[in-house]
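Just so it is clear, none of the values below were taken in a lab; they were calculated from the coordinates. All values derive from a computational prediction rather than experimental measurement. Cβ atoms are built from the backbone, for glycine too; each structure is taken alone.
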Structure P
Amino acid sequence: MENIEELKIQYTLLEERIRSFILVHSDLEYVQGSDEIVEGGAFTWTELSPESKALQLELWREYISISRQARKFLTETDSPHLELFEESFLEVKTCLKQNSMLWGPCLQDIFRNMKKELDLQRSLVSQVNYLSRL
């Protein structure tokens with residue numbers, strides 16, 4: 001199960017890169033008039049610079065590759081948590097693509113939520129590793 005340990009390391013490295021992408025390369029803007037519909041208003045992602053778009057694509061490809069490996073491990077071991085993994089995957093995917101509305105202006109909170117999802121995915125893979133040793 002050496003591959004699982006490597007996969008967990010890849011998740012950790014990706015998390016750091018996503019942190020930089022969200023906190024340094026990304027920004028949000030207020031949707032005018034949204035506070036009339038939602039308390040506190042709604043926010044959207046601002047347009048990324050060409051350099052940031054290239055980084056986004058790189059992170060996207062890396063995340064898809066890591067997720068495929070994780071999904072394969074979960075499927076091969078008949079993990080009961082595959083659906084949970086898929087839900088978590090969609091959360092990270094949506095944030096990486098930056099194509100959704102958000103309910104708060106804090107990039108740190110957005111990253112914390114992504115980190116929580118990545119931690120969950122890494123944990124599910126770790127369970128596969130643990131169960132395979134039993």
Structure Q
Amino acid sequence: MLELANIQPTDIVMDLGSGDGRLLIAAAKAGAKKSIGYEIQHWLVKQSRELAESEHLSDKIEIYPDSFWHVDVSNTNLVLLYQISYAMKGIEEKLQKELPVGARVVANGFKFPKWKEEKTIGNVRLYIKK
């Protein structure tokens with residue numbers, strides 16, 4: 001996923017459904033300015049925070065115990081997704097409304113119904129908000 005993301009030092013990365021935080025850690029290590037995750041499973045939030053602390057990346061990573069459906073994503077320029085197929089339409093609509101033009105979205109596994117892929121590697125797709 002990070003190969004397609006092409007992380008830059010100015011990137012504010014958001015992982016919607018951040019799980020155990022491994023993508024947040026990888027994005028921070030790749031040089032992102034900030035990595036922000038949202039995860040509804042509290043035990044995964046705790047695990048992610050502990051991992052960020054153990055990697056000495058707590059200053060670059062924020063993890064919140066919340067559903068991304070309630071979050072404003074307008075302050076990010078790179079979104080990472082590893083979601084389930086039936087959620088993709090709703091996520092696409094949310095991102096279309098809230099993301100700034102030019103923001104990148106890297107989705108693993110499933111496609112957006114309307115957005116055109118800019119690049120694909122295996123099941124990972126890069127989209128750019130128009």
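To which of P, Q does the computed value 2, 12, 23, 24, 22, 12, 4, 1 (P(r) over Cα pairs in 5 Å bins from 0, in percent) belong? Numbers along the way, then the final one.
Working: P: 2, 10, 19, 20, 16, 12, 9, 6, 3, 1, 0, 0; Q: 2, 12, 23, 24, 22, 12, 4, 1.
Considering all the candidates, the number was obtained from Q.
Sorting P, Q by mean count of other Cβ atoms within 10 Å over residues 17-24 from high to low puts Q first, with the largest value. Have a look at P, Q and say which one yields 24 for relative contact order in percent (Cα under 8 Å, 6 or more apart), as calculated. Checking each candidate, the match is Q. I have 2.3 for distance in nm of label points 7 Å out along Cα→Cβ at positions 57 and 89, calculated from one of the structures P, Q. Which structure is it? For distance in nm of label points 7 Å out along Cα→Cβ at positions 57 and 89, the value 2.3 is produced by structure P. When distance in nm of label points 7 Å out along Cα→Cβ at positions 25 and 113 is calculated for each of P, Q, the greatest value falls to Q. A value of 14.6 for mean count of other Cβ atoms within 10 Å over residues 9-16, calculated from one of P, Q, originates in structure P.
Comparing distance in nm of label points 7 Å out along Cα→Cβ at positions 49 and 81 across P, Q, which is largest?
On the way: P: 3.8; Q: 2.8.
Ranking P, Q on distance in nm of label points 7 Å out along Cα→Cβ at positions 49 and 81, first place is P.
A value of -8000 was derived for helix-only ellipticity at 222 nm (-39500 (n - 2.57) for each DSSP H run of 4 or more, over all residues; to 500); which structure in P, Q was it taken from? Of the options listed, only Q reproduces it.
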